[in-house]
Structure formats: structure tokens, C-alpha cells
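Please go over the structures that come below.
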Structure P
Amino acid sequence: MTSNFQPSLKPSRNSKLVRRLLALALLGAVIAGVGYFNRAPIRSFINTFSEDEYKGESDTSIEFTVAKGETGATVAKHLVEVGVTKDYATTLRHIVAANPTFFPGTYSIPLKISSDRAIEILTDPTNMQSNKVTIPEGLRVKDILVKLSKVTGISVEKFQEQADNLSQFDLPKLAPSLEGYLFPATYSFDKSLDAKGILKIMVNRMKQELASFGIEKKDWHETLTFASIVQREARITEDFFKVSRVFRNRLEINMALQSCATASYGVGSFSIIVTNEILNDDNPYNTYKYTGLPLGPIAAPGSLALDATLHPTDGSWFYFVTWNLETGETIFSNTYAEHQAGIVKWDKWMAENPGWDE
């Protein structure tokens with residue numbers, strides 16, 4: 001006996017529902033996966049509908065300072081406070097997304113710009129505003145302070161007040177002042193720096209130079225004192241090493257240095273022509289009256305003077321005279337008689353070229 005039952009080829013309503021649910025679940029998983037791997041662009045797209053930004057750029061710019069150690073949140077807050085960007089939450093969101101490196105300094109930045117434009121400006125160190133000043137070798141500290149004041153707008157009095165507070169610079173105990181401890185170079189000082197900050201940078205730069213020559217702190221004062229005399233006395237590069245040798249030779253036999261530069265410094269003069277009054281003045285910088293090195297440096301020595309101080313050339317000279325102040329030509333002598341002949345030549349040149357004082 002055969003059965004009349006025939007199985008149905010059509011899927012049941014329940015099976016169709018299950019397949020639809022599975023398909024929807026699979027589609028949801030795909031969408032979620034795509035969304036995960038593209039979450040940043042999607043978030044950015046969504047944020048465009050809720051951002052509060054300035055459009056364009058103002059013609060007015062301000063100086064904006066990023067302090068050392070400031071966080072992105074602090075920078076965002078300050079940008080909004082001064083009117084550079086419009087909304088704190090928007091600016092902070094852009095900073096977090098960009099994860100920028102902010103370089104401490106002062107920047108010229110337009111008002112009413114977008115967060116991305118502000119970030120672009122503040123992450124480019126070439127946009128930093130600075131006070132650029134060149135301090136030449138051989139300058140005295142009081143003249144350095146005048147130069148710094150003219151460039152920075154900070155008064156000489158404020159610079160002098162900080163210069164007099166020697167304890168903050170960690171100098172040798174023998175240092176009577178900052179004289180000789182401000183390295184001569186070209187500096188670009190951030191506009192946010194005060195007098196103390198600027199002087200500390202210059203002192204630290206000198207310490208770096210001393211360290212590069214392997215000079216220990218216990219020898220800083222003597223080295224800078226000697227180098228400052230070489231700096232003021234020598235004129236031609238190769239003569240720096242010869243002048244250094246002359247003074248070394250004198251120190252070795254306890255002979256007075258007899259430096260006109262130190263004698264002039266002791267009475268506050270800059271003249272290379274020293275009078276009997278200057279030579280006889282009783283001050284600790286008068287190396288005609290006292291043997292050995294003076295009390296301290298008399299000017300700012302540069303790298304060449306430091307190098308010459310440490311590496312004098314070989315020679316037996318005890319005297320020298322720069323007979324031509326225009327070219328810097330100098331005569332080095334072993335005996336006083338030879339030196340006198342050089343002085344005669346210098347006197348003749350001075351008579352023929354009036355007006356030379358340094």
C-alpha cells in the first residue's frame with residue numbers, strides 16, 4: 001500500500017523569517033566593522049554638523065604665547081579666551097585628533113581663525129616671534145645690557161638689577177660680577193622672556209662653551225679672566241695665540257702682565273692710550289701695579305680667545321705692540337729694546353693717523 005503524502009518544496013514561513021534575521025544580523029556586523037575601521041572619518045563627518053568655528057581669517061594678529069609644559073586643553077582654552085578660535089570644545093577636539101607637538105614660544109597669530117589653522121601656526125617653530133641681537137666679542141657687560149635693552153624693550157635698570165643678583169647664576173665665588181660670563185653670540189630671544197631669563201640663557205651658553213673645551217668649574221674664573229685680556233689685546237686671529245703666549249711667559253716668571261686693557265678697565269676707560277694717572281691708579285685690575293691676573297674678566301671672551309688661552313703657540317716673547325690699528329699688525333719682541341723700537345713705529349703711525357682711540 002502506498003502513501004499519498006508528498007513533502008512540500010516551499011519553505012515554511014518560520015524558516016523565511018530566520019533567514020531574514022540572519023541576513024540582517026550579518027549586514028549589521030558588516031556595517032559595524034566598516035564603521036569601526038573608519039571611525040575617525042565618520043566621527044569627523046558627524047562633528048562637522050556640531051562644530052562652532054570661525055570662517056575665514058581676521059586682518060588683526062596678536063602675539064600668542066605657548067608656555068613650556070602647557071597641555072592641549074590649556075592651549076585650547078587660551079586660544080578661545082583671546083579670540084583666536086571660537087569654541088573651546090571644538091578647538092580641543094581638533095587638538096586631540098591632531099595630537100600636535102606645541103613648541104613653547106611666542107607666535108604672531110591672526111584672530112578669528114579655524115582650529116586647524118591655529119594648530120598649524122602653533123606647531124611650526126619658524127613662526128615664532130623673537131628678539132634677535134648680536135653680542136660681539138670683547139664687549140663689556142654694561143654695554144651688553146644696553147644692547148639687550150634696545151632690542152627687547154626691557155630697561156637697562158631691570159637688566160642691571162638681575163645682573164647684580166649673582167647668586168642666581170651659579171658662578172664661582174671669585175666672580176665679582178657677570179663680567180666675562182655672558183657669551184658673545186647672536187641670540188634669538190623669545191619675546192616672553194624677562195631680563196632674568198635672557199641673562200641666564202647667556203650665562204648658560206658660556207658654561208656650555210667652557211664645557212666644550214673641557215674646562216672644569218674650579219678653573220672657570222681664571223680661564224675667563226685670562227681669555228678676556230687676550231680678547232681685548234689681540235686683533236688678528238693668529239695673534240690671539242701669540243698674545244696668549246706672551247702673557248703665559250710673563251706669569252711663569254712672576255712678571256707683571258702690564259696690559260693696557262686691564263689698566264683702562266680699572267678706571268672705567270676704553271682708551272688704548274693709557275696715561276701715567278691710569279698706570280698708577282690703585283685698583284685690582286691694574287696689571288702694571290700688581291703682578292698676576294686681575295680681579296676678574298674685563299670683557300666677554302669668545303671661542304677664539306678661549307682656544308688661544310688654552311693653546312698658546314710656542315714662543316719666547318715677553319712684549320708686543322699693535323703698531324697699525326687699522327690692519328691690526330702687531331710686533332712681538334723678546335727684549336725690551338726690541339719692544340721700544342716697536343713703540344717708536346706705533347707712535348709714528350698714530351701721528352700720521354689721528355683720531356684712533358681703540
Structure Q
Amino acid sequence: MPRYSDLPVETVANEIKLMRILFKYFLKEFLKFFSIIIFAITAILLIAEFFDKVDEFYAKNPPVYLVLEYLLLQSPRFLLFASPPASLLSILLTIGIASKWRETVVIQASGESIRRVFSYFLIIGVVISLLAFILSEGIVPIAMKKASWIRNVKILQRESKISYRDGAMWLKGLDGSLIYIKDFIVDEEKILKISIFSFNPSFELTKRIEAESAEWLDGRWELEDVTIYDFNDKTTKTYKSLVSQAVEDPKIFKEEIRKPEEMSFIELYTYYKRLEKTGFKNVKYIVDLYAKLAYPMVNFVMILFGIGIALNNKLGGGIRSAGIGLVISLFYWLIYSVSLSLGNTGAIQPWLAPWIGPVVFGTAGSVMYLRIKE
């Protein structure tokens with residue numbers, strides 16, 4: 001095939017014009033499939049979420065608008081989940097149907113590069129990945145936090161027992177004391193840095209208990225490295241460990257503390273660094289942190305992989321293309337889930353775990369893309 005630099009200016013202009021027409025035509029098809037698929041997957045996930053919480057809805061019988069608002073706020077997260085399979089299925093269907101109707105053959109017969117025509121979709125993949133990242137960082141955390149509040153306070157009618165100030169938690173103890181908690185580790189049911197303030201009926205401070213950490217063991221909180229300041233007796237005592245009945249069980253923290261999906265990358269990074277400074281290193285937070293960067297990039301990888309596999313194989317019509325896309329999506333999700341699990345257990349580097357799937361599929365997609373016959 002001649003290079004543009006070897007062709008007359010008029011021929012080059014006609015080539016570019018044709019490329020634009022072809023790209024607009026295929027882009028229209030791609031966006032049609034993408035819209036249908038991403039909203040279909042999101043709808044399925046919303047239905048699954050409804051049935052998962054239907055017992056709670058039935059028990060509390062909340063107004064319909066609250067249930068709809070809760071589900072609507074879950075939509076951004078499900079759109080994010082649905083975008084990679086939607087990207088893959090859409091490009092496979094677009095190229096598969098074009099191949100079925102011999103449109104790709106016509107392009108090649110006209111002297112055009114089939115790879116060049118569909119290479120513009122790599123830019124679309126970058127755009128979708130950027131939009132997914134914006135969704136992940138700017139919309140999903142806010143929506144998830146609001147959805148959690150609606151579920152706990154409005155639907156389940158639970159009173160919020162924890163208040164946040166300067167990045168720490170304050171709550172009322174079971175014995176009427178005031179409790180300050182620096183951080184709580186959900187996975188290990190462990191408190192980092194706790195202060196318990198006891199008052200008399202006149203609200204005068206009578207005792208202060210300081211502990212470096214507390215762990216939930218055998219249905220009770222065991223405080224470690226404890227110092228007790230008794231202002232009535234004017235004494236100070238220290239203990240290696242001490243059992244406290246003032247703090248509620250970990251369930252209250254698990255229900256109200258913000259989860260990784262309710263935080264942006266910066267918020268989760270700040271939270272992790274705060275824990276690290278106290279000497280606690282949770283590999284799960286590192287995995288979640290890098291997953292926030294890796295997952296949006298999967299959209300570009302899926303489009304690259306889809307172009308490579310579709311133009312190297314005759315996929316046939318839409319049903320066969322969709323079937324292959326579903327198999328690939330399930331295979332990718334299997335690799336992604338296994339790699340995250342290995343990262344959480346420390347079997348592989350936590351920062352590497354979320355990137356294994358994108359790297360494997362990106363490499364395979366790049367090889368197939370370069371082998372596309374012109």
C-alpha cells in the first residue's frame with residue numbers, strides 16, 4: 001500500500017475524507033451498541049442489588065421514593081463496573097457485523113488499511129477510560145456515601161452513633177463515657193489509639209483512659225498499652241492490657257465507617273498513610289488503592305484486545321461476537337479476581353495485583369493488533 005507522502009495531494013485529501021466517513025459510520029454503530037449494553041448490564045446489577053436488599057426493604061417498608069433514590073445512587077458504581085465488558089462487546093459487535101456484511105472486505109478492496117480505519121477506536125478507548133476514571137473519583141464516592149446514609153438512616157432507621165471531627169471518631173460509650181478513636185481497621189476488628197473520658201453527674205472529668213490500640217477478642221475489647229488517669233484520686237496507673245466494656249462491638253464501626261469504594265484515590269491514600277504512620281500496614285488498602293487506577297484503564301485494554309481478536313478472526317454475526325465477548329469478559333474477571341485475592345493475601349505484590357489483568361490482556365491485544373493483515 002502506498003504511503004500518504006507518495007500520493008498526490010488530491011488523493012491524500014480523498015483518502016482522509018473517506019477515513020472520516022468510515023470512522024463516523026463505525027463510531028455511530030459502536031456508540032449504539034455501547035449505550036445499549038452498558039445500560040442493560042447496569043439494569044441487571046440494579047435488579048440484583050434490589051433483590052439482595054429486599055428483606056431489609058420488606059422489614060422496614062420504606063417509601064418507594066427512598067428505595068428508588070438508593071438504587072439510583074448505586075447506578076454510578078454499576079456503570080463503572082459495566083464499562084469494560086460494554087467496551088469489549090461493542091467493538092466486537094461493530095467489527096463482527098461489518099465483517100458479516102463484507103464491509104471490511106470492501107474497505108480492503110478500496111485500498112484502505114483496515115487497521116488504520118479501526119485504530120481511531122483506540123482514541124475512543126482512551127476517552128472512555130478517562131471518563132471512567134472521572135466517574136470513579138468524582139461521582140462514585142459521593143454517590144456511595146449518600147446511598148449508605150439513606151440505607152442506614154432513612155430506610156433501616158439507625159441512629160448515627162459516630163461523629164467525625166478532624167479525621168477522628170467520637171462516640172458515646174455504653175457506660176455514658178465519651179470515647180475518642182483515631183482509626184478503626186475493619187478487616188481485623190482493631191482500634192488504633194483510643195481515649196475514654198468518664199464524667200460525674202456534674203459533667204466534671206473524673207477519669208481518662210488512654211490506650212495505644214484495642215482488639216475485639218472473645219466478644220470483648222482488650223486494650224493494649226493502657227494508661228489510666230484518675231482525677232479523683234490524682235493517680236496514674238499503667239497496664240499492659242485491660243478489658244473495657246465501654247465500647248460497643250465492631251458492628252457499629254463496620255456499618256458507619258467509610259469503605260474504600262466510598263473514598264476517592266486521594267482520600268484512600270491519605271487514610272492508608274495515616275494508618276501506616278501508626279505502624280499498621282494493611283495490604284488490602286494498597287490493592288484497593290491501585291485498583292482505583294487500574295480498573296478504568298481496562299476500557300482501553302478491552303477495545304485494543306477486541307480490535308485485535310476481531311480483525312484476526314472471522315467472528316461472524318452479532319450473536320457469535322457477543323458470545324465470544326462474554327467468554328472473554330468472564331475470563332478477564334476471573335484473572336482479575338484471582339490476582340486481587342493473591343494481592344490481599346500477600347502472595348504477590350499488592351501494587352501489582354490490580355495490574356495483572358490489564359497487562360496480560362493489553363499485551364495479547366497489542367500482539368494481535370500488530371498482526372492484523374492489511
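Laboratory data are not the source of any read-out in this text; all were calculated from the coordinates shown. Since the model is a prediction, treat every value here as computed from it, not as a measurement. Cβ atoms are built from the backbone, for glycine too; each structure is taken alone.
Observations
- Taking mean projected area of the Cα convex hull in nm² as the measure, the highest value among P, Q is held by P.
- Identity of the structure behind -14500 (criterion: helix-only ellipticity at 222 nm (-39500 (n - 2.57) for each DSSP H run of 4 or more, over all residues; to 500), calculated), options P, Q: P
- Origin of the value 5.5, where distance in nm of label points 7 Å out along Cα→Cβ at positions 54 and 294 was derived from one of P, Q: P
- Parent structure of the calculated result 19, given that relative contact order in percent (Cα under 8 Å, 6 or more apart) is the read-out and P, Q the choices: Q
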